[in-house]
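Listed next: structures, encoded as structure tokens.
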Structure P
Amino acid sequence: MLAGAGLAVAGAALQAATRNPLTDPFLLGVSSGASLGAVLVISHVGLVIGAYTMPVFSFAGGLLSFLLLLILMKRPENQRPDRLVLAGVAISFLLMAGTNGLIFLGDQRAAQSVVFWMLGLGRARWDLLPIPTLIIVLGVMLLIWQARNLNALMMGQESAAALGISVNRVRITVLLLATLVTSLIVSLTGTIGFVGLVVPHIMRTFIGGDNRILLPVCALAGAAFMLGMDIVARMLLAPQELPIGIITGAVGGSYFCYLLARR
């Protein structure tokens, strides 16, 4: 539920910041960077700093994707919403290539653990939750705090600047917060796709696009969506548990195709 809430809010905030309805943490390369850090721990490094090695390395990987995106955003033409998403997709493929390289070069006995983790089984344990929970909740609250600025950005860069909003500062702040939240979630649960895309779109059809309302509602809806997907994953092949990433990927991918076909 924590993962669903965090991914949904991060996705909704990124969509508003980039003015692109098809943006989510996975398309901007954040999840690929976090996966790179996590696979590095599983296949090569090990738990060098204890139980929190995975969150630390995942955040470092997510931060790497964020820094690469910042470098590409230095050119003014790359700050356009469509170019921003294309840059994120390119970074995502680049980091995923690095992840696959680590899997190939690492201990093959660890490959099965990596595959299960990447499918969304993760390593979530109750004893690991307190600190990530605190950080994710704080990150979500800070994203919700940016709701007014996100509303201004949705009117366009010129309109936001006329209202006194520092467009680049707000956009970078949102990207950094989304990176933090997504990286911690990925480190605990593995890669769970499309939650940040599907939930905000569904909620907009019911409550509109005002981020002051949308972001808190997305947190609740994301938690409920993930809980529902988890129940389905546990029941489909009971007593065996189906990786939740397969379920969310199938639902989210179908909805993504629907959006592309409609628009």
Structure Q
Amino acid sequence: MNKLSKRIDERTVSDFGAQWTRFPENEGWLSSVDCLKDHLGPLMAVDEFEDSTVADIGSGSGRIVNMLLDAGAGRVIGIEPSDAYYVLERAFAGRRDQVELVHDIGEAVAHQSDLDYVVSLGVLHHIVDPSPVVRAAYDALKPGGKMIVWLYGHEGNEAYLRVFNPVRTLTKRLPDWSLHMFALVLNAMLAVYIPMCRIVPLPMRDYMLNHLAKVGWRMRRITVFDQLNPAYAKYYRKEEARLLLEDAGYDDVQLYHRHGYSWTVVGKK
């Protein structure tokens, strides 16, 4: 990794640590098993997690860990490099018989073995070169184990990217308090835009109605903040998403174009 990429990744870790320390809440649709089902789509049934051992790469404040536990996972290893690790410690203090926490970068998953699943939802698109993480996950899986990733998609986001890529060049440099206020304004605009999507086929209509409309005001504000804050975000084309796993040795790689704007990718060892 070159020095620039390393600096970007270090800033990303720092930014997300501050974000999840400030916004540790996990509630409603975004933390539900139904949201996990929505991510998986037709690729896999959520009950496959029953009694399994799963590593979650980039656990943040614990949203995905909660989903996996509620889906019946027997043991979850939450890997988080940022200061959000301490949020996880508090959140799962009473469930340490089921939850193991690792304060390290994603490649640390390689220290695990015989995992049934490795999950990374909404994380790898913020890493300049995620391939070492994907290969480390492969090494940690048992034969037949699966890696499940969710990535921002390029296809379906063209209009969004034309508008918000220039905006992000500014917002990723804003102090958190200022970005927080901007996110409040955008959230208020969404409160008008989402109902309009029920009447008019506006851009990103499916995402608005089938995802953001289910998210409460507070969690939607955090979602907006999350979109505008990261130092790095890659929007994957379909073939790039496929090759991310295939190049690491995964077989039977399958993709689901979730809501027409993102990619869920599942590969088997």
Structure R
Amino acid sequence: MESAATIVRYGEWVPCRSAFIDAHTPGSDKKDNYCIVGGGVSENPGQHVHIEATPGFNIGAAGQPPRCRNSLHSHRTAEVFFVLSGRWRFFWGQYGDAGEVTLEEGDVFDIPTGVFRSFENAGVDYGMLMSILGGDDAGGGVTWAPHVLEEARAHGLVLGENGSIYDTAAGQTLPAGVAPMAPLGADELRGCSEPCAAQVVPRFVARHLDLMALARREPARVIGQAALINDRPGFELEMLTRGSEPDTPRLLEREAF
């Protein structure tokens, strides 16, 4: 019985299409959000969480059709993405124009904390991302770029200061004593980091093909101290292959002449 609480099978994932404030915004209204381990930063208190206990981090996933995007936001804790399928364009900055990178299946992106980021499915098929969020409470929520909150309100969604969303188009109202979430002010926005691609890509991106080469004989240290991505987001990440473990029988290799 214990395994039932610690194993989540892919075919049993339960999606939520109203997890975030941009759920009605055109271009962002077809996202599937999944809470695999912990509630992550979902703004829908009714979202299904597969494994509620967190071991110091949360694991979630996003599924999106082509050209669907997640709006610009930032986190107070780490956010690491693993591309499960498809091609994805990540871009960042308050207006999404500070830098960008396109990643494919198996690539890893450790997005710096405090940077506004967005991602969209840049492929031709439905794609899936997995994410690891630092901390048991994942930092307490999402900080949206001000224009995201404005667009959401125009399409009937309001984010309360309690971190929950309310659908005014469906007749919902904010509870007594709960005000709408205040957008970041000018001084706060000036303090947000706007790194260029040259500052981000070499330090925070790990490509799948490189990881496969590094993991051929031993586990590849992807994220951690003295790892490929030298960062301490509150957890470490390694990549294993069939040949990574020392006890795994190795096939005889043909010597090249």
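Here are the numbers:
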read-out: For 0.96 (Rg/Rh (Cα atoms, Kirkwood Rh), calculated) the corresponding structure among P, Q, R; value: P
read-out: Which of P, Q, R yields -24000 [helix-only ellipticity at 222 nm (-39500 (n - 2.57) for each DSSP H run of 4 or more, over all residues; to 500), calculated]; value: P
read-out: Structures P, Q, R, by mean count of other Cβ atoms within 10 Å over residues 147-154: label with the highest value; value: Q
read-out: If relative contact order in percent (Cα under 8 Å, 6 or more apart) is computed and equals 22, the structure in P, Q, R; value: Q
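We did not get these values from a lab; they are worked out from the coordinates using the rules stated. Everything quoted here is computed from the prediction, not taken from an experiment. Cβ atoms are built from the backbone, for glycine too; each structure is taken alone.
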